Structure 1
Amino acid sequence: MKKEWLYYLTGFFCGMSVMAIELGASRLLAPYFSASQIVWTIVIGTIMIAMALGNIIGGKMADKHQTPDALFIWLLAAATWTMLIPLCGKFVISGIALLLATFVTSGYLIWAALISCLVVFVFPLLVLGMVTPNIIKYATKSLNDNGKIVGRVEAFNTIGSIIGTFLPTFVTIPYIGTSLTFVIFSSILYAICLTYFIFRKKFIIRTSVIMVIAMAAGIAASQIKVAYWNKNIKYEGESVYNYLRVEENDTEIIFSTNVLFGVQSVKMKTPGLTGYYYDYAMASPLMAGVQEKKVDCLILGLGTGTFATQCLQYYTDISFDGVEIDASVVDLARRYFSLPDSVNVTVEDGRAFLNMTKKKYDVIMVDAYRDVTIPFQMSSVEFFTLVKNHLNPGGNMVVNMNMYAEEEGSIDDYLCGTISSVFSYVYTSRPNGISNVELFASDQDCKPALEKTIDKIPQNDLKNVMTQVDQNFVKVLPSKYILTDDKAPVEQLGMKILDSTIADELSYYRNLLKGKSFKELWNMLISGDF
């Protein structure tokens, strides 16, 4: 092979594909295991191990063979594997998650994500790691130009990696989805392999047939839903930030991001309260005096606006500004959840918004926490001080804490301790039968402020819930558990609760799966009977 440019293009497109697969891996895993830093660490670590092994194997291969034929055959196999990830990946990952649920009781998230990465993504990335040492050997004509060749190969590979970082994140994943992203980048690898074999005048027909069959399977598989067993999905898609899902049942429309079994927002089909934590959070406008004056509210983590929509049903003199980092979520809020036009929405990070605005509010709701995916920059002393500085006198903050735990030193203890170091009065109230805890904080005692309003509430359903809020109030005292911008290990703290929660939640499935054969487990997985 004297086509030196083909070696450089191979390095370029393989570098691009490595990053595309890495980003695709994180998005494919997110609905099953979250998009937390923990999962990202596992993805990156696994890929780096695979690439390192690929470098070693590729170096030995280069010394052994006189032509790059073996490399491009392996690259063809890697392209085929990657092309079939959309078809098989969802089943394999959910199957691994289901099987591990039967016996893993500690570090479930770590083990499930790690094994999924090893099974689904290691092979193609190991092969891509073999590319650089091979093309350096075959592109080098003499030792006199060895340094120049190595520099070019590394440069092309790095430039490809840069493009492969930005292109999936900002173009392919949000606009055509993760599945077709795998299809596109594996097709590029196919094109490189086919070009090489055309120059070599061998394997052309077989390569073309494999490519066509695999591409057809990959494109067809893009129609398979992530939650493929769920028959009630109205919308499933992806944005720059999230996997997004809207589903509908007889009583409600539910919105979820990056979770298969969870609720971020809900719309009830009949007017009234939701039965979720939003009901308890409605105490916050009452504490701010909504029965006597106009109350200005800010929601950091608007979602589809359930809290705002519900408050507007019950309170007449109230206004809302909402901050949501994901523009696609706002679009879904208007499309499926009837977000009122009166809610002024800003697409921005919550803390960045507070840094930019000078407006002050009577109520600020922080609803940006999701399982272990807690933005550390919105959980620190510095952040809650910023929130406090944007409250009017007598105003209050309500925080939805979504991971309740009774053991000392939990993420809730840290959030409570951090907030109590900023505000004079802090209370928690936990809705019955729900893992969420609502925290209310103010520089004025908000409990008496709520108590004096309850009898004035005209709606009986709201009055009953507010009575429960008051009865479940627990005063939070200052503690040693404090998070700062410099030190906020929120995901590690969340993992402790997640293990306990998963152990409780999956005990049913462990009993259900106990003693089942592999065939029986596979049939259950395909049918959704779990």
Structure 2
Amino acid sequence: MAVHGIDLGTTNSAVARIAPDGSPVVLAGMSGEPTTPSVVLFASRDEYVVGEGARREARLDPEHVCALVKRRMGDAQWRFVAHGKAWSAPAVSSLILSSLLADARFADGEEPKSAVITVPAYFGDEERRATVQAGVYAGLDVVDVLSEPIAAALSYGFGRLDGSVGTSKADGETVLVYDLGGGTFDVTVIELADRRISVLAVEGDHQLGGADWDERLALHLSRRFGEAEPDAEDPLDDSAGAQALVLAAERAKHELSDADRTDVVVAHDGTRVTVPVTRAELTELTAPLLRRTIDLTRSCLAEAARRGVDRVDRVLLVGGSSRMPSVAEALRTELGLEPLLHDPDLAVARGAALYGEKKELERMVAADLRTRGRLRDGDPVEDAATADLDDACRRVADAFSVPLAQVRRAVEIRVDTVVSRGFGVLAVSDVGRLEPTWLVHRNDRLPVRTNRSFGTVRADQSTVQLTVVEQQGQAESQRAQDVKILVQGEITGIPPGHDEGSEIRVTFEMGFDGVLHVTAFHVDAAMPLELTATTGATLSQAEVARERDQLGRARRRD
């Protein structure tokens, strides 16, 4: 029955499950550590190493070590080439997932079959689909793809929602989740009230994270090394030297979270230089990066205020990089917020496990109700009569030896979220230019159903092309070159006899799973076109078959 929760992180990943008492437990593998570095070493054409061993090898064999692959999710063209083999981002990610599943087997003695995998809130449609693809490659039934800040809020607030939060909005709590991970940044305003988690606003940048702090510090160390040894080669000009320098910078960053000063030994080209670094220097070097997170946080707060929520009761810091003292200080001085460091490395995995349990128990209760004719197919469990729902919860609890309160909690707690990007279609403007028209906007509440009518551009038009696009960047651009094309389709064979401007009605629907369904309908000709936003990140069948075969031959080397 167990649905595992997986935090597939940029720099570190973790897997969790629900213990018999209903609490989420992170599973440590053979290393004994609760997290696994999201690093893959391709030792040969058919052997790979995941985790700390791969991370250590990064300085010795950098050409065959893949890190930060999460930043490539959704990029259909990207490949990591090692020993003559090309690996897509979902394929590399599946190796990390397979390693986590092996850790879960070692800890529990059972093979994980299904999981909830987390992603940054600001991930778009392509990135989410690529994450599902990675799970499928690893042999998982991906129950859902959950936004990381929601997972963190679940980890923090599940107990409160289970009883201490009242039924009125005034009794609830508004939480800002500031999630600065190794490679991505998200900020989300969430309301916990009335047994409900409601996302009010999201912001973020999945190309911003702790790795960028490491790179800035590595560049500083390289400059200091060059000043001390002007005749020596720049470590950053050598791939192995660059890897070693970035790892040294990462260690120094961690040390400066606890100390005001540290010494970094830079050894390269037969020379060793000790470079002293202070916390103040690191803060100054990385100030633009931190400023970016504060600006995004301010924007998120403004969006929440626009929706009627102008206070924040609690600020949760999650993601390993949020440990840096400069983060809490900036939130205090710039925004007047008092942050709380909340289980930064493991909160997301724990929350994903809680959500996985909720989904599974909810599914079983719904199945019981439908089998007995108490719920129609497709209807949510809350539509069932109260007495019928109580009986179904009791039967599920008895059948699977789960506390009744745990089943009720899973069924009663709701999670509402919003759209992380805008979606629209390309249409010819009044001045004859092809421009995006936005039908769904970032931070629209899910589920969404909206429609808009367009007109044909000439009489007797036999074909209508529909191009569905996704917002890129922070704002909805009116330029076609600024958007990402998700999917295209055509209504063809339209008979003659229809005037210019004949109505084409376009409908967008998106559920809680974030999958976009699009329908275009030529009203006069009564001809429909239905599209699902199957994106460029979804590989061709031939590519899927090739990568599955490749993954089948790959062997993990411990």
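Laboratory data are not the source of any read-out in this text; all were calculated from the coordinates shown. If you're wondering where the values come from, they're calculated on a predicted model, not measured in any experiment. Cβ atoms are built from the backbone, for glycine too; each structure is taken alone.
Observations on the model:
- Each of the structures 1, 2 was assessed by FRET efficiency 1/(1 + (r/R0)^6) of positions 359 and 479 (r between Cβ atoms, R0 = 35 Å, to 0.05); the largest value belongs to 1.
- helix-only ellipticity at 222 nm (-39500 (n - 2.57) for each DSSP H run of 4 or more, over all residues; to 500) from the coordinates reads -18000; which among 1, 2: 1
- Computing log10 I(q)/I(0) by the Debye sum over Cα atoms at q = 0.08, 0.09, 0.12 Å⁻¹ across structures 1, 2 gives -0.60, -0.73, -1.11 for structure 1.
- If distance in nm of label points 7 Å out along Cα→Cβ at positions 119 and 135 is computed and equals 3.2, the structure in 1, 2: 1
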